[in-house]
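Following are the structures in question.
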Structure P
Amino acid sequence: MTDNKDTEKHEVETTGHVWDDDLREYNNPLPNWWLWTFYATIIFAVVYWILYPAWPVGDDYTKGVKTVTVTDEEGNELYSGHWNTRARLIDEMQNSASAQKQREYLESVSQASYEEILSDPDKMAFARSMGKVMFADNCAGCHGSGGQGVMPYFPNLVDDAWLWGGSVEKIEQTLLNGRQGNMPGFAQIQGQQAQDLAAYVLSLSGHEVDAGAAQRGKQAYNVCMGCHGADGTGNTAMGAANLTDSIWTYAQIPDAANLEEKKAMIKDVIQNGIQREMPAFGNRLSKEEIKMLTAYVHELGGGQ
């Protein structure tokens, strides 16, 4: 027989609520460690709200009372004000171990010659990684993310056909000072003379044209010699294209359906000319950045 007193003695405490005569709500208190942890999180939250940006207020937010000053390695102040994630990012970009290592590499590569950079896999890998980012920020908008260009406006940088020369020195000069890629229009060349000149220009790159038309066009080619040369191979000092390599930077000859369309495209360039301009980056990028970008662009076209 069960002792009622003993049962009552060991019975779990309830809240006193009873349903259906025998359903009771137990009153099991939470462990003290759990309660203190919960209270600590509340205190932590209140302290955090006071120190750091936390609550939205209209179009703004509470800034917090914690302030921070970020300086570069030379002690120049980069940011001073309330702590926020932007300040943390600036600090990490300047003072983290990876940032310091990057500066050391940058100094090493910037002091090296182009010949040393191109021949050293480690230096070239660093130049490539930095140059790729700068290319995306400054060049991809015109030349495309891979440097493939956008005809007829922005030249292809991956085909090793350089209007102004593809050596690192020429590419660096292009980046520093920009380029004016203009060709004057020869509106006075009309009718059959324009057709014949277009035929001659096409013949320079191996296209099959009427031999008589090409011979007549050779006489009109005198107006082109000053820039493109007597043999049509161009002049990198002037940015004049090579007309003998079948690489077209303006007239979209590969897309033409027939010879007449090709001649019409050439005639349009002859009569209307070309007006293209690349801005200078010498006043936008540091000399170290220009060097990394030069090495990257040089590699895109396979070098020269």
Structure Q
Amino acid sequence: MSQQKPHSVQTTGHVWDDDLQEYSNPLPAWWLMGFYATVVMSIIYWMIYPAWPVGKHFTTGFNTVKYVNDKGAEKSWHWNTRAQLMKDMNDAEQMQKPYFDKVTAASFEQISKDPELTSFINSAGKAIFSDNCAPCHQAGGQGKVGFFPNLTDDDWLYGGTHEKIQETIAKGRNGYMPAFKEVLNNDQLDNLANYVASLSGEKADAAKVKAGDALFHGDAAACYYCHDNSGKGRQVIGSANLTDKIWLWADVPSQDSDEKKVEVIRQVIANGLNRGVMPAWETRLKPEQIKLLSAYVYGLGGGAK
């Protein structure tokens, strides 16, 4: 083994084929210190947080999280993402509590005139709406024809005042219309569909409209009982207004011909409706949340003035 010269490239001293050598370049000290520090930090992390499986269990760590559960009981639990989420939600509730108290104490009219409360409702209400209402009514409240009402127009089945919206959210609704194919023949269904189409200005067969008028206001179909003699509906029972161009159950606007428009109306009349159900939220949301949500839905643009 030859002695290496100072300041020359350091090797391990191993030589193959006369001139093939293995360099000896030690890692920088700062890199080694950083590596050792990560090893130490990993050990500390294993001790603080859940880490290693042990049989059917796991090491829970030393770190704990305190939070109040859904039943109002205070709990102390080893750290995990769910416990941390509960704590974060508790902290958020404490921060929002003063505003919720103001919403509870104020009338809807006072809320609408208070810029600070209005801003809070737009922010907190959007979060509550997204979590609980958007799956059906869509993120912007526009709903879906044939399934869920549009909350941004001025058409309300049960009324669009603050109080009626609050009642709807708290108590829920259970809309229903019988299937008329059980009591009317095909010609009668066609006549009635043409008459309903004419109520909102859609083109329809004049002779069938006249026959459908008699069915609508007569005992054979008795549609007037729910939809009123004028066809404008009755909010007390949530029957639809048939005289405007706002369609909830029959997807008339998307049809490309007058015949198809009448046909989708006919299908609703024939098959009836048993899907106008909205659950009661008073068992899922707190009263102050329902009031705030009512103000938010009203502010979407369709509240009754």
Structure R
Amino acid sequence: MDAARPGGSLLEAIGSTPLVRLRKLPAPDSAAVWVKLEYFNPTGSYKDRMALNMIESAEARGDLRPGMTVVEWTGGSTGSSLAMICAFKGYRLKVVTSDAFAREKIRTMQAFGAEVIIVPSDGGKITPDLFGRMAEQAKSLAQEENTFYTAQMGNPDNAAGYEPMGREIAAQLDGPVDLFCGAVGSAGMLMGAARGLRSRGSEARIIAFEPASAPFFSAGTAGPHRVEGIGLGYRVPLMDEALCPEVRPVEESAARATARRLAGEEGIFAGTSSGLNVAGALEIAGELGPGKTVVTVAVDSGLKYLSGDLFSPEAAQP
């Protein structure tokens, strides 16, 4: 599909993101921790990868044609990525989201020309019930004529869009990846990147993370939290337990504190789920010890969270 893109187009800016080693946050006697900086993608999110692959794979099959409308439900980053790609390719986009998610994401979707439908939350909390209502609204819109529903949660093109990330990591590191880890929403990133690593001969151990207040995979219970994009509270079709048999809960407070430390000490400006990824990676790195390599992902830019409390002066107080 790359060959069909016009030379020098926006779409060629997706992927090939930097991989950097943390210098200050890991303990001296821990494994090395490397972070893939996915906010270098055009919308500041790793979701650009999967959105592009879902759209172009559908075009290749003939499921999506000129004049059609694309529909999806999303916490915001997938919607922003789809909105950018649909704007570039000339498709209309209808996005179902909620007031539980960052205002910056909603405004980004609107800036790209998407029609945004807001489903109200329970006091800004992210809950399984909220996701269910959003999905039902999207399914209803998808019944309209001349519509293509990307259905990211069960779409294998989602995970396939992240396989290049795994191949990039294998090429960027001078040595083996001992462990690759990241939080699970749709599970597309973790599964796709893991398969990309496997395709390059990596035998890396794969570990998934989820919010400790919503430990569906690790404890079988759902719950509310405020980490956008992950912890859906139900079994997602793309999750492959054979590839990733271990899921660990991470405290949201640790995720938020780590996001602030990433910015203040490492110069990495990323959101709450990125903080959760790094908090979990640091814990595992301490267990593995020196001589090992842990890789995780900074999934999006901290610029998407400035209207919330993640980086407020009050939050930074001890």
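A value of 0.40 for FRET efficiency 1/(1 + (r/R0)^6) of positions 88 and 160 (r between Cβ atoms, R0 = 41 Å, to 0.05), calculated from one of P, Q, R, originates in structure P.
One of P, Q, R was used to calculate distance in nm of label points 7 Å out along Cα→Cβ at positions 96 and 240, giving 5.3; which? So the calculation was done on P.
A value of 36.5, 130 for Rg and Dmax of the Cα atoms in Å, calculated from one of P, Q, R, originates in structure P.
No value in this document is a laboratory result; all are computed from the given coordinates. Since this is a predicted model, take the numbers as computed values, not measurements. Cβ atoms are built from the backbone, for glycine too; each structure is taken alone.
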